[in-house]
1. semi-axes √(5λ) of the Cα gyration tensor in Å, for residues 185-232 alone computed as 23, 13, 9: which structure among 1, 2?
2. Match the computed value 49, 37, 26 of Cα extents along the principal axes in Å, for residues 137-240 alone to one of the structures 1, 2, and report its label.
3. Given that helix-only ellipticity at 222 nm (-39500 (n - 2.57) for each DSSP H run of 4 or more, over all residues; to 500), derived from a single structure, equals -4500, which label among 1, 2 identifies that structure?
4. For which of the structures 1, 2 does the calculation of distance in nm of label points 7 Å out along Cα→Cβ at positions 41 and 201 return 0.9?
5. Can you say which of 1, 2 returns 0.30 when FRET efficiency 1/(1 + (r/R0)^6) of positions 105 and 217 (r between Cβ atoms, R0 = 30 Å, to 0.05) is computed?
6. Just checking, which of 1, 2 has the largest value of relative contact order in percent (Cα under 8 Å, 6 or more apart)?
7. Comparing 1, 2, where is FRET efficiency 1/(1 + (r/R0)^6) of positions 153 and 225 (r between Cβ atoms, R0 = 35 Å, to 0.05) highest?
Structure 1
Amino acid sequence: MSDVIPKECSSRQYHDSDLSFNWETMVFFSQCDAVNKNLNLNELLKLTSDVAVEDFNRRGMSREVLNENGIAILVSRDSFRFHKFPKENQKIVVRTWEEKSEPLQFVRAVEIESLDGEKLVSGITAWLLIDLNQRRIMPIKKFDSMGLRTPTEKKTEHDCLPFGKIQIPEDMTLWDERVIKYTDLDANGHTNNSRYAAFAVDALPEQFQSKVFKDFRINFAKEAMLGQKVKVFGKIEENENKLFILGKAEGETSFEVELCW
């Protein structure tokens, strides 16, 4: 087998003059759903997390450097609006940049466009800084005092829903159960954030699994650990064109999802 990457599948990564990080890539068939050939929600989370991590890497904040300083950066909340779903074999640009931080979380914007500039997805995400020694959230100011990054005051307008608390209804119905397996874990040994989106979609009633949604919000609460059973609850609110999903592990909230159409 040739080790030459075909030109049409090649990717390019670079920073713009405004320090936004760009990743030109392609949507592969393995990343898409079986009905619409659209990028899966869990693959969207993989893509947007990976581009954020690579941005940190190139700015001197690799996972190794952070670990040496007793720090981890974990995604906490994501909100995305779909103007047009990225599709199988489509060449895209994923663009991300940091915005002005909140006291206890980084704020990061993300956009996905076609190579000819058509807006496909826009999003805003929140990331927590974890003190690995104290096992608690670290204030962003304390991190900035370490000199690992230059804070930004940048703030832009976003057309997606704001990240924030998801108002989960009380009368949820059990939709699915699953156990956290080895392949759900990432290189940190944690259940990868993208897996929770897969759990949510797999739990949906069949007629909603292929539905083209307009907005997607997911909040991460407590990690589901290897071997734990995750119970996935849901509720559809047809009159409001939205549905809610709640994942619980050992009786505690693991993740929350809101999907709107």
Structure 2
Amino acid sequence: MILNVEHASFSYDGITKQFEDISFSLRRGEVLSLLGKNGTGKSTLIKCILNILSLQSGKVEINGRRISGMRPDEVAREVGYVPQVHRAAFPFTALDFVLMGRAPHISTFSVPKEEDYRKVEETFARIGITHLREKPLPEMSGGESQMVMIARALAQEPSLLVLDEPTSHLDIGNQMKMIATINRLAAEGIGILMSTHFPDHGFMTSHTVAILENGRLIAQGPAEDVITRENLYKAYGVDVCIRYIEEAGRMACIPINSCGVPG
């Protein structure tokens, strides 16, 4: 078990709960998609899993260790994080930026060694972006930038990868490249927790899907059991049609309208 979340609750003011009594787990090589509308607590939950915010109650364990007792460098060696948006403030090349992901493995006041550069080059090759190694971040497209962010997280050599809406702001071509990369990394044994607004991502990538609504999980389990007309109406207030698409070889979610109540 890479990630174990038990009865997790969080509040910014100590009164109003952002989320409450959240429990789920993730194994090596599994993908868990976290669905839910804006403002329901997905990003806040991710920040608690990363120990950026402290839980009000409950616990998060990474590889059997309680994350609240781990140092930041220890967390970084176990968990790679890719946020929704990254805006480059400095014209770092992809090589320099991904090399920063080696920081948890480099002691204070030391400089990157040959081994660190080798790991970075292996990471570029692993996800197929070697051609970007010398390109400055401000000159990259959204898709290129997102792949470099994943490369930086992988350079940490994590067992768990946390992706906060990894396909937001990407065109359909780059979305499909991102989905293919997620599936490939999971097949290599990395556990992946991914928040998303697209139910289809659950059918395309996930072993498990969880739906967060008003700070509580209203459903979790296999995609085919969780991504249903009833659950998505409850979560988003949108009527959908769930159908098997023979050409795609999978189930698909198609919105019908924004106000019709499922029968």
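Throughout, read-outs are computed from the coordinates displayed, never taken from laboratory work. These numbers come from a predicted model, not from an experiment. Cβ atoms are built from the backbone, for glycine too; each structure is taken alone.
1. Working: 1: 23, 13, 9; 2: 20, 12, 9.
Label of the source structure: 1.
2. On the way: 1: 49, 37, 26; 2: 42, 28, 23.
Matching structure: 1.
3. On the way: 1: -4500; 2: -9000.
This figure was derived from 1.
4. Working: 1: 0.9; 2: 2.0.
Checking each candidate, the match is 1.
5. Details: 1: 1.00; 2: 0.30.
Going label by label, the one that fits is 2.
6. Values: 1: 17; 2: 24.
Top value of relative contact order in percent (Cα under 8 Å, 6 or more apart) goes to structure 2.
7. Numbers: 1: 0.35; 2: 0.75.
Greatest value across 1, 2: structure 2.
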